[in-house]
Structure P
Amino acid sequence: MSYTYDLTVGNETKAMLKLAIPMIIGNLVQQLYNVADTIIVGRFIGPDALAAVGSSFSVMVLLNSIILGFCMGSSTVFSILYGSKEIDKLKNSFFISFCLIGTLSLVINLLALFYIDNILSFIRIPQEIWADTKTYLQIIFYGIIFTSIYNYFAGIMRSLGNSITPLIFLAISAVTNIILDIVFIVPLNMGVSGAAYATIIAQAISAIGLAVYCIKKVPIIRLKCKHFQFDFRIVKMIANNSILTSIQQSVMNFGILMIQGLVNSFGVAVMAAFAAVVKIESFAYLPKQELGNAFSTFIAQNYGAKEIGRIQKGIRSTLKIITIYGVIVSALIVLFAKPLMTIFVSAEETEIIRIGIQYLFIVASFYCLIGYLFMFYGLYRGVGRPGISIILTVISLGTRVFLAYTLSAVPSIGLIGIW
C-alpha cells in the first residue's frame with residue numbers, strides 16, 4: 001500500500017483536490033467537536049461558561065498558531081525536498097524539525113502557565129468569568145505538547161501527499177472528545193474543567209496514535225544514524241520557512257486576540273454571541289484555509305520538481321474552487337443565521353441571538369475574499385517566500401484591528417463597528 005502521493009504528475013485539479021478534500025473534512029470534523037464542546041457548555045453549564053470557553057479559544061488559537069506555523073514551514077521544506085527526490089536530505093529535515101518544534105512547544109507551555117494571569121488581563125476577562133476561564137486554560141495548556149506532536153506528524157504526511165491518515169486520527173479524537181464532554185459535564189458535573197480534560201485526552205489519543213502509525217507504517221519516516229545530525233543548510237532552510245510562517249500565523253491570530261479583547265469589553269452577552277458566531281463562520285472560512293494549505297503543498301512539490309506550468313494551472317483551479325464555495329456558503333449562512341444561533345443558545349436568549357445574527361449578516365458577505373487571501377498565503381509559502389505572506393497578513397489584520405477599535409469608539413456605531 002502506498003502511503004505517499006506524488007503531486008507533480010497527473011491532472012492538477014484532481015491532484016490538489018485529492019490532497020485538499022481530506023484536509024477540509026478533517027477541519028470540519030475538528031470544528032464539529034469544537035461546536036459540540038460549545039453546545040454542551042452553553043446548554044448544560046450556561047452563558048457565563050460559554051463566554052469563558054469562547055474567550056479561551058482565541059488564546060489557544062494564538063499559542064497553537066506559533067507551533068502550527070513551524071509545522072507548516074517545515075512541511076513546505078519537506079514537500080520541496082520530496083518533489084526534488086532528495087530523500088536523505090528529507091529524512092534529515094524530519095529530525096531537525098522535530099528538535100526545533102519540540103523545544104518551541106516546551107517553551108510556550110512553560111511561559112503560558114507562568115503568565116496566565118497576564119494573558120487574562122490582556123484580553124479583558126470580566127471578573128464574573130475570570131475563575132472559569134483560568135481553570136479551563138490551565139488544563140488546556142497541558143495539551144500543547146500533544147497538539148505539537150499531532151501537527152508535526154500530520155505535516156509530514158501531508159507534505160508527502162497523504163492527508164487521509166491525519167484525518168482518520170483526527171476523527172477518532174473528535175468522537176472521543178464529544179463522548180468525554182458529555183460524560184464529564186452532564187452526569188459527572190465537572191463544569192468547564194470537564195470540557196478541558198475531554199479536550200486534552202482527545203488530543204493525546206490523536207497525537208500518540210498518529211505518531212505510532214507513521215513510524216510503523218511509513219518507511220520514508222524511519223531514520224538511520226546518518227540522519228540524526230544538524231546539517232546547517234537544512235537548519236537554515238527550515239528556520240527561514242518556519243519562523244516566517246510562524247510569525248505570519250501569530251500575527252494573524254494576535255490580531256484576532258485583540259479583536260476578542262475589544263469584544264470582551266462589551267460584556268458577557270456579546271462575548272457569548274461572539275463565541276457562537278466564531279464557531280459558525282469557521283465552517284465558512286476554515287475549509288478555504290485548508291484548501292490554501294493543500295495548495296501550498298501542491299505548489300511546493302511542483303516547485304521542487306521545477307514544474308512551473310503545473311503551478312500556473314493549479315492557481316487557476318484554486319481560484320474557481322474558492323469562488324464557487326464562497327458564494328454558496330455565504331448564502332447559506334445569511335439564510336439560516338437565526339437557526340444556527342439557536343444551536344448554541346436557547347431561544348430565550350434573544351439578545352445574544354440578535355447580536356449573533358447582526359454579526360453574520362455583515363461578515364458573511366465577504367467570505368470569498370478571505371479565501372483568496374489564504375490562496376496567496378499558500379502560494380508564497382510553497383515557493384519559499386513566506387515573508388510576502390507576513391506583509392499580506394500585517395496589512396489585512398492591521399486594517400481589521402484599526403477599524404474595529406476606531407469605529408466601535410464612535411457612539412453612533414458602537415459594536416457594529418467591530419463586525
Structure Q
Amino acid sequence: MSAPEQVPALVIGAGPAGLMAAETLAAAGVKVLVCEAKPTVARKFLMAGKSGLNLTKDEPLAPFLERISAEWLRPIVGAFGPEAVQDWARGLGQELFTGSSGRVFPVGMKASPLLRAWLARLAAQGVEIRTRWRWEGFEETPGRAAFRFATPQGSRLVAPGATILALGGASWPRLGSDAAWVPWLAGKGVGVAPLRPANIGFAVNWSDPMRKHFGQPVKGCALSAGTETVRAEFVISARGIEGGGVYALSAAVRDGATLTLDLAPDRPLAALAERLARPRGRETLSNQLRKAAGLDAPRLALLQEWGRPLPEAPDVLTALLKRLPVRHAGPRPLAEAISSAGGIRRDSLTGDLELTALPGTFAAGEMLDWEAPTGGYLLTACLATGRHAGLAAAGRVRNLVYSG
C-alpha cells in the first residue's frame with residue numbers, strides 16, 4: 001500500500017451534513033477532500049426530495065427546537081435554524097414557498113436543482129469530491145492515524161489534519177447509510193447507542209377484506225400516542241400503515257405507547273352518542289356510521305378491522321369511534337425507516353462534536369444520538385450539525401498550521 005495522502009481536511013460522507021461541513025471548511029479557507037462510497041452524492045437527499053423537498057419548518061425558533069429530541073443539540077441547531085436554512089437555499093438560487101402546515105419547499109419541489117447549484121458552488125470553492133471511495137476503517141501509520149478506503153484504484157490511505165464523519169445512520173442502507181462505521185468507532189472507545197428505526201411505519205397483519213383499501217389515504221382522523229395528538233393523513237398499505245400522521249408519533253409508539261385513532265375528531269362525544277342511539281330501523285350499522293359519524297370507506301374499514309365485533313351499545317360504539325386502538329405488529333424494519341435514532345453518544349463528544357477518543361475527528365448529522373420528526377426538522381438539524389462540525393474542524397486545521 002502506498003504512503004498516506006496528506007490532506008488538510010477530510011469529510012467522509014456526501015449527504016447534507018457532509019456537504020455542509022465541506023462548504024463551511026472551504027469558506028474558512030481550508031482545502032477539503034470529500035469521500036463518498038456511492039457512485040453519486042446525496043442519494044438519500046435526492047430520494048427524499050422526489051415527493052417534495054421539505055427543507056425546514058417556518059416557525060419560531062423555540063417551538064422548532066423543542067422538536068429536536070437531544071437538548072444538547074438545540075443550541076447547535078439554533079445557530080443555523082429555519083431562517084438560516086431558508087437564506088442558505090435562496091443563496092443557491094432557490095425560490096421557496098411555505099405550505100399551509102408551515103413546511104418550506106423549493107417552488108420546483110425537487111431536490112436536484114438545489115443539489116446541482118450546491119455542487120457547483122462547492123466546486124468553485126475548490127472542494128474535491130471522490131465517489132466510489134468507501135471508508136473501511138483505520139490504519140496506524142507513522143505520525144498520525146490514517147483512514148483506509150476501498151477505491152476503484154485499490155486500497156488507499158488518507159491522513160488528514162481534521163476529519164468530519166457524516167455517514168448517516170442505518171436507514172435506507174441501499175442509498176449509503178449502512179452503519180458499517182459502528183464497530184470501527186466502538187473499537188476505538190467511542191460510545192454508540194443502538195440504532196433504531198425513526199419516522200417509520202408499522203406492520204399490520206390485515207384481514208383479506210382490507211386488500212381493496214391498500215394504497216388509500218386515511219383523512220379526517222386524529223392520531224394519539226402517549227401525550228401527543230396529531231391531525232394528519234396516513235396511508236393503508238399492504239405492509240401496514242405509513243405516512244405523515246404515523247411518522248409523527250412513531251417514536252412514542254416504537255417505545256411502547258398505544259396508538260389510537262379518533263375517527264370523527266370534529267364530532268363531539270355526546271352529540272355522536274346521541275345520533276348513534278337513534279333507532280336505525282332497517283338501515284345497516286355501516287350506513288348509520290357513515291351518516292352519524294361521517295365515516296368514509298377507509299375509516300369505516302379500519303373501524304371494522306380493529307373494532308370487530310362492533311358493539312351494539314351506542315355509548316360503547318361511540319367510545320370506540322373516538323379512541324380506536326390500532327392493532328399493529330411493531331415497527332417496520334430499520335432499512336425502511338426515513339431515519340434512525342441512536343448513534344454516537346453525547347458523552348463521547350465535546351461541545352464541538354469532536355470525538356473525545358479520536359482528537360481531530362468530528363461527527364455530524366444522523367450519526368449522532370438524537371432523532372427528529374419529519375417536517376423539515378431532520379434536514380435542518382443535519383445541516384446545522386454539519387456546519388458546526390465544519391467550523392470546529394476549520395479551527396483545528398488553522399491551529400495545526402499555526403503551531404506547525
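No value in this document is a laboratory result; all are computed from the given coordinates. All values derive from a computational prediction rather than experimental measurement. Cβ atoms are built from the backbone, for glycine too; each structure is taken alone.
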statement: Candidates P, Q; relative contact order in percent (Cα under 8 Å, 6 or more apart) computed = 24; producing structure is Q
field: Of the structures P, Q, the one that 1.00 was derived from, the read-out being FRET efficiency 1/(1 + (r/R0)^6) of positions 90 and 218 (r between Cβ atoms, R0 = 25 Å, to 0.05)
entry: P
statement: helix-only ellipticity at 222 nm (-39500 (n - 2.57) for each DSSP H run of 4 or more, over all residues; to 500), calculated, reads -29000; among P, Q the input was structure P
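If you rank structures P, Q by volume of the Cα convex hull per residue in Å³, which sits at the top with the largest value?
Numbers: P: 131; Q: 147.
Comparing P, Q by volume of the Cα convex hull per residue in Å³, the maximum is at Q.
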query: For FRET efficiency 1/(1 + (r/R0)^6) of positions 74 and 370 (r between Cβ atoms, R0 = 30 Å, to 0.05), which of P, Q scores largest?
result: Q
task: Looking at FRET efficiency 1/(1 + (r/R0)^6) of positions 242 and 346 (r between Cβ atoms, R0 = 35 Å, to 0.05), point out which structure of P, Q has the largest value.
output: Q
- prompt: Once distance in nm of label points 7 Å out along Cα→Cβ at positions 322 and 354 is calculated for every structure in P, Q, which label goes with the largest value?
  reply: Q
Of the structures P, Q, the one that 6.2 was derived from, the read-out being distance in nm of label points 7 Å out along Cα→Cβ at positions 306 and 338: P
statement: From the coordinates of one of P, Q, Rg and Dmax of the Cα atoms in Å, for residues 250-393 alone came out at 23.9, 77; that one is structure Q
